[in-house]
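Below: a set of structures, written as structure tokens.
Read-outs throughout are calculated quantities, based only on the coordinates presented, and are distinct from any laboratory measurement. A quick note: this is a predicted structure, and the numbers were derived from the prediction, not measured.
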Structure I
Amino acid sequence: MTSETTATDARETLSEKAEQQGWARTQRERVDIYSRGIYQVHAIWRDSTALNGGAHYEDGILLAYTTELAKTASWLAR
């Protein structure tokens, strides 16, 4: 697998991993909203290969924001 293929699959890969952890996904153009109970994680994409940012919410309150894909993925791994 080339790095280009890996980058192209970043959005779909994150979605698949989140689904395995029980997160429900809603897509709105460049934003994926993952929900599970009172928690939400928003992944904001520049395109399907690059994350612009991620936000972690608990009961509608913003807990954290990041521009790192790995950090966003770690929230969904919990």
Structure II
Amino acid sequence: MAAEFNIEARWPELFAPLDAAGRTAVVNSFASSWHEGWVPNREDVENLTDFVRGAIDEAEYDRRAAGAAERHRAHAIAS
């Protein structure tokens, strides 16, 4: 696990269009997973910030998440 959880500092451009409530929602969404050992990646953070700011709808968010999960599974199998 990374020593520090600070996804806003890692990808500030993704958080810039969000208001304070949106930023807090995104950070909180990923914090519990980080505590379980997951390391945030840009794709997942970008997908959720896009959803929270209204750039994509729930169906598109779900499609992107499913695609990312499939790529991660394929990579794990290949490794």
Structure III
Amino acid sequence: MTVASAAKIDVSDLSYEQARDELIRVVAELEQGSSSLEESLALWERGELLAKRCEEWLIGARARLDAARATPAVGD
């Protein structure tokens, strides 16, 4: 999947791994420097959304771990 075609997918529908992988592709494309200014801005905006989605997943995972640690084990 290219970055251009991936940009049509709603970020909120992506798993952590999907968002991370697309973010890696976006960064690689930006680092190449071969995009026009308009394309670069669109890539940057997409990258910001993807980074936020990854952070949301990680915050959720942290909350689940914290909740699991706070719950007494069976037999305690």
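Any idea which of I, II, III comes out highest on relative contact order in percent (Cα under 8 Å, 6 or more apart)?
Structure III comes out on top.
Assuming -24500 is helix-only ellipticity at 222 nm (-39500 (n - 2.57) for each DSSP H run of 4 or more, over all residues; to 500) as calculated from a single structure, say which of I, II, III it is.
III
Determine which structure produced the value 1.21 for Rg/Rh (Cα atoms, Kirkwood Rh), calculated from the coordinates; the candidates are I, II, III. Numbers along the way, then the final one.
Numbers: I: 0.95; II: 0.98; III: 1.21.
Going label by label, the one that fits is III.
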